[in-house]
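**Student:** Each structure below is given as structure tokens.
Where a number appears in this text, it was derived from the coordinates with a stated rule and is not lab data. Bear in mind that the values here come from a model prediction, so they are computed numbers and not experimental data. Cβ atoms are built from the backbone, for glycine too; each structure is taken alone.
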Structure P
Amino acid sequence: MCGINNAYVLVKTSGSAAIDVLDKIRKMEGVKEASGVYGNYDIVVRVESEDVADMVIRKIRTLKGIVDTNTLIVAF
């Protein structure tokens, strides 16, 4: 499956929120993988969903402790 149904979401968290945010993201339907990383972002999430935009806007971005996200739609 490729295209708009698949995306990688880069998540930046505030302070020490990364572990709590990561635990919540891993429990979400449509999340295929989520890992804590070092760098400009704290978490990388692989999403498969019928509506990636809705998943990012209504579920991931609403979590307390998230400062910023960057969504990368899989093209091929």
Structure Q
Amino acid sequence: MEPKELEIIEKYKDKDPELKALWEEHLKLEAELQELLSKPYLTTEDEIRKKEIQIKKLHGKDRILEIIKKYQN
């Protein structure tokens, strides 16, 4: 995320429950993804989980960006 987007998230997350939930989910998924990527070897299950996380993060980020646009206007 861009610094300006992060600034908007910080400013409005406590006022917008959906934004807060999406942001917390994004951070949780990022931590899980980093944990997977720190492994020296990924099993087939790990690879599947990695793809699932990446897809969930992408969908969540899209929704976060929609909400950010609302606050930028």
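**Student:** Suppose distance in nm of label points 7 Å out along Cα→Cβ at positions 18 and 34 works out to 1.5; of P, Q, which structure was it derived from?
**Tutor:** Derived from P, not from the others.
**Student:** Matching task: 1.6 is the computed value of distance in nm of label points 7 Å out along Cα→Cβ at positions 10 and 42. Pick the structure from P, Q.
**Tutor:** Derived from P, not from the others.
**Student:** P, Q: which one has relative contact order in percent (Cα under 8 Å, 6 or more apart), as calculated, at 50?
**Tutor:** Of the structures listed, the value fits P.
**Student:** Further question: A value of 35, 22, 17 was derived for Cα extents along the principal axes in Å; which structure in P, Q was it taken from?
**Tutor:** P
**Student:** Further, regarding this structure: Can you spot which of P, Q the value -28500 was calculated from, given it is helix-only ellipticity at 222 nm (-39500 (n - 2.57) for each DSSP H run of 4 or more, over all residues; to 500)?
**Tutor:** Corresponding structure: Q.
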